[in-house]
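What follows is a set of structures to go through.
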Structure P
Amino acid sequence: MTKNVARQMLRAAFGAGAELQGLLGVLKKECTADEYQSYARGIAAAIDGITVAVTNKVLAAHPDLANEIESNLKRSGYAM
């Protein structure tokens with residue numbers, strides 16, 4: 001896989017995770033506590049699945065992209 005395709009894969013993986021995570025606020029307002037917990041666990045499992053199936057594999061093939069991710073996170077204010 002080329003580095004450009006790897007970047008596309010990472011953008012898609014992070015985007016999917018962010019979109020799923022963004023639903024948590026809506027679910028918290030609109031669902032019962034039990035429903036929310038069930039969906040929140042499912043969302044966490046889905047994000048973890050994306051990380052394992054896509055992000056980790058892409059970074060294993062292109063470890064130098066981890067530095068790009070860190071730089072982008074710092075620039076956007078999300079880095080720890």
Structure Q
Amino acid sequence: MSAESQAIFHEALYGGADAETLRAAAVGHLGASRSLQELTGQYAQALDAGEHEAAQRIADELAPVRAAGQIAAGGVPHRMD
């Protein structure tokens with residue numbers, strides 16, 4: 001995962017970016033990250049092995065990738081000001 005791309009995506013998501021900027025940040029983060037399939041597989045393996053700390057680190061990476069995928073696919077959240 002790219003910490004820089006995650007930070008950019010996080011800022012766009014929670015900083016009130018417009019839909020186009022948010023989608024661009026999501027696509028950028030997806031390009032810099034491991035795939036959702038890879039992350040979910042590693043997460044399941046870590047849980048099965050009882051490696052809870054490793055599972056948490058993967059979950060911390062997985063959540064923004066999942067959100068970025070949903071946004072890149074057109075699921076831009078509505079602002080709730």
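Since every read-out is calculated from the coordinates, none of them should be taken as a lab result. Quick caveat, the model's predicted, so the values are computed rather than measured.
The table below lists the values:
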| read-out | value |
| --- | --- |
| helix-only ellipticity at 222 nm (-39500 (n - 2.57) for each DSSP H run of 4 or more, over all residues; to 500) derived as -24000 - corresponding label from P, Q | Q |
| At a computed 1.28 (Cα Rg over 2.2 N^0.38 Å), which of P, Q | P |
